[in-house]
Structure formats: structure tokens, C-alpha cells
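Given below, in the form of C-alpha cells, are the structures.
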Structure P
Amino acid sequence: MRVFLAPTSNEANSFRGTLKNVLEKAGIAISESESETPDKETCFEGVSCSINVIGSSYGPLLPNQSVSFQEYFYQIAQEKASESSDFRVFIWQPEDDSLLTDDKQREFLNRLTQSLSSNSIYARACSPIQLVEDIRFYSETSKKTDYKLSDSDIYLVYNELDDSEANEVIEMLSDIVPVDKLSIVQDSEMDYAAYCSQQFSKSKLPVVYFKYSADWALPFTQEI
């Protein structure tokens, strides 16, 4: 397995260095850019994904261009992902938004969140070890399963821990509009995230509901 580790802003280089060390210890081969403005074929030859570390500042601009190193390498990674459904883009923002140091970086993050594709995984403030585990999981996942899907108005997903409360909500909504539901069963072998990411595209209003299972619902929603 080989990944492309993109350049980042100066203050985020320590995070990038830590991540690189964890990748190497995990036995994952790393490609890096030898040019300031390479094309995507040069960067991504022989790799399965791009890893982009997002710092708290926008960083220096590329020579004769109006974008920073962070944004440029993110842009070409998204271009590659749009051309290949097997290519993934991992974005790691190790620091909280409160530590952003300039308006340009806030504007970049706004553009980034609005341009995320189905092949993008945006990890915020997690450990580099957890990120590498996610990279290995997503990159080694076998061929996508095509599930039996159906059009729906409201598609409500909840954990079995919230079964009683979720069904009360469904009962109230059903008086107004048809509701389809899915109860997530603990320790099931089904890939619920993969199924929901496909089913939600056929639903007018996808909903992830929780009352007591926030520890499940928030990471699950982000994964979808």
C-alpha cells in the first residue's frame, strides 16, 4: 500500500512529521512531491490515496500563483478523485477551528468543506494513529457492495439503544409523511455506513437520530 503525503503550511509540519512516522511504522509506503507545482499524474502515480494535513494558517503562496501549498495539493487530489472512484482523499485537520490564525485559512476551509466528494474523508482533531487506522480500513476495503435500495421521503437511521424514542418520533412523523427506518444493531457484520451512504442519495430527507447514543451517532454521521 502506497499513499501520497502532501506538503502543508510551516506550522503544521510537526503534525505532518508525526503522521509520516506513524505511517512508516505501520508499513505504509509514502510518496512525496519533489516539485512545487507537479501535476496530479506525477503526484499520484502508484498511490491509492492522498493525505492532506490542514494547518491553522493559510501558509505561503505557490510561486506566481494565488493559492497556498495546502490548497493546491488539495485541489489536484480532488481532481484525481473525480476521475477515479477508487482514489480517496484524506484531509486531516489536527487542530480546532478556534486556533485558526487568519481569514484566508477560514475561507479555504469553507471552500474545502463545500467541495468534499464522496471519496473524501475529513478527519478533525483525531490522533495520527486513529487516522492511519482509518486510512488502512478505507484503502483496503474490498469492492463496494451494491445494496438493494428504494426511493424514500424520510429515511431515519438510529442505534438500537434509541429504539423506543426513535419509534415515537417515527410514529409522529408518519401521520404527515411516509418514513422508512433502519435500526443499527450492535456488533452486526453489515457495513451500515456503506449502505446508508448509498441509500441516503435516494432519500429526500436523510436523518440520523440519537438521544442516548451520541458516541455512536456523531462519528457515524461523519463517516457517511
Structure Q
Amino acid sequence: MSSKGTPNGVINPGAVSFIAGTGAQLDHENLSADEVGIFDRDLIAMSDYFGLSRDLKTVFLEERDTYLWAASIAKKQLAVGFGGVVPGSGQFGMQLIRSKTVLGASDWLQSYSAAGWNNIFGTSSTLINLGSTSTTYGAPQNRTLMVISGLYCTTLPKIREVWFHIGATDYPIFPIGFMGLSDLFVAGLPSKPFINKNGQFYMRGNVGSAIGVVDGTAPLGLTFALAEYMVSSGQE
């Protein structure tokens, strides 16, 4: 699924594919030339988070068009200008997806009681809800969107297939293979989950024989959020 037309600054639109839980096209509002410049500058700066693993830094930056397209959709849905990683009042910005927003936890670590299909992010009864007003999740209501370009794992990978439910839509199972980098592992996704403002999702994973072993699987991608959300004490 793609937005109506191609947003400003996107170089290879044919490489961008979203799954968003809706059959409707995702409308966008173009970033200005200045905003695209801020986006590119800050995306490169954000990639330094992966500095210990140069390969993952490259993988992250290769998703530049996906992230820029998602930023243009976020601009339409949040109806304010874009301010990069340090947005001003009345702007929205971007940050790496945090475990606080998704799991209400300080890190991504969890363990499984059985092999086979397990809940990884949310469950069918308790979805990851970007419309939540709970401070446990940073109270993202009306303030955030999210795009997931892949998965990374800070432990030995345990997951070999994933299954996304976004909005009211079940998507096909994606077989995944984690690539070993210098200090972690990364897996790509054939189509990128996009969670609209106040949207909901959960993800299940097919886990191998790793009962009781800690797993550190995390979503690789960006949260787009109003400045007030990014500086909220609920984010601590």
C-alpha cells in the first residue's frame, strides 16, 4: 500500500511498501525542502545509535525512503510542521522506537514459557495502542505514529517467523532470517508495518527451542510524535 502520489524527497518510491491495517491509501502532506534537509541531517545523526555495528547503521540508513514517506504521512495526520529530533513547540519530531512506548518497559528483554507461537509485542486482548492515555506507555493518544522497517535482536535470535495484526487486519506470516552483525542481529521485513495515529497492533513470533532463555527482539524503526510527547515526563 502506498500514499497518494510520491512525497517530496523520496528517491525510489517503488521500494516503499506499507501494511497499515486499512485498504485505503495513506494520504500524506509533503515535507518542505527545508524539512527534508532536517530529516536527512537528523536521520544520519540518529544512526550513530548503531555505531558499534556499522552494518546495522547501513541497514538503518537504507530505509531512508521508507522513513521519509512515513514522516510525510505523519505530517498529514498530526497537522503540524516537522522539526527533526528536537522539535519545537507546535511541531512533530522523530525518535527511535522505544520499549516504553511499545511494552511499557525499560528494555526489550523477555522470555518464553514454550516453543512455537508466542506474543512478542502486545497480544490479541491487549494490543499495542497508540491511542492509550496510560502513562505506562507514555500516553501517546493523538500524538504519535510508528513505522517498523525490520527487527533487531541483542541476544541470540529465537524467532523464525512473525505475524502482524494491525488495526482490524491480519497479515500473512513473514518468514524471517536474522543476519549476524558485529554485536547484534537484524532481520528485514518484506512490507513495513505502519501504525496510524491512535492505531493498534500486535505481533506474534514463532519461537524455536529457547524455553526460559531471555530474548531481546526489538522493532527497528521510528516513532513520529508531537514535541509535547517527546518531552513528556511520561517518557521517563
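Every number in this text was worked out from the coordinates using simple rules, so none of it is lab data. Keep in mind that what you see is a predicted model, and the values were worked out from it rather than measured. Cβ atoms are built from the backbone, for glycine too; each structure is taken alone.
Could you tell me which structure in P, Q was used to calculate distance in nm of label points 7 Å out along Cα→Cβ at positions 72 and 96 as 3.3? Comparing all candidates, it corresponds to P. Taking distance in nm of label points 7 Å out along Cα→Cβ at positions 48 and 64 as the measure, the highest value among P, Q is held by P. Distance in nm of label points 7 Å out along Cα→Cβ at positions 88 and 216 was computed and gave 2.2; which structure, P, Q, did it come from? It was calculated from structure P. Given a value of 1.15 for Cα Rg over 2.2 N^0.38 Å, for residues 40-167 alone, point me to the structure among P, Q it was derived from. Computed on structure Q. Taking relative contact order in percent (Cα under 8 Å, 6 or more apart) as the criterion, the highest value among P, Q goes to Q.
Calculated for structures P, Q, mean projected area of the Cα convex hull in nm² is largest in P. Matching task: -11500 is the computed value of helix-only ellipticity at 222 nm (-39500 (n - 2.57) for each DSSP H run of 4 or more, over all residues; to 500). Pick the structure from P, Q. Value -11500 for helix-only ellipticity at 222 nm (-39500 (n - 2.57) for each DSSP H run of 4 or more, over all residues; to 500) corresponds to P out of P, Q.
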